[in-house]
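What follows are several structures.
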Structure P
Amino acid sequence: MHYPRYRPAPVRQPSGGATSPLTFVLLITVPAVVAVAALRPR
């Protein structure tokens, strides 16, 4: 049985203007958390 020679996966360069998923999630959740904290009944 012959296996193909191992080649590591090519390193992908991050594209220029794309927003990372983590940044996108933080941009959505942080204002929501602040709004909930501000609108809580005291």
Structure Q
Amino acid sequence: MPVTEPIRVGRDTKEELRRLKVHPRETYDDVIRRLIDVYRKCQQ
């Protein structure tokens, strides 16, 4: 099982992350990683 760390995000941020899920069972970690990938691609 992967090691996890708790992070604090505001309610508004959590709601935005929830809206960005492509599947209801997708984790917030998956959403954040996808956002990071998109960000990195835009920086190239």
Structure R
Amino acid sequence: MQHIVSGYRGLSLLVNLNWDRILYLVTILVALLAGGFIGSL
């Protein structure tokens, strides 16, 4: 149980430090999916 808690703390620290990069990647993925959808119409 201790390993799970420490792993969760480490993961949340990484997310807190890099949330803007994660948002940037998600935005690019959404734009690519939207472009593919519009292109297939």
When volume of the Cα convex hull per residue in Å³ is computed for each of P, Q, R, the largest belongs to: P
Given -15500 for helix-only ellipticity at 222 nm (-39500 (n - 2.57) for each DSSP H run of 4 or more, over all residues; to 500), calculated: source structure among P, Q, R: P
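Values quoted throughout were computed directly from the atomic coordinates according to the rules given, and no laboratory measurement underlies them. This one's a predicted model, so the numbers in the text were calculated from it and none came from an experiment.
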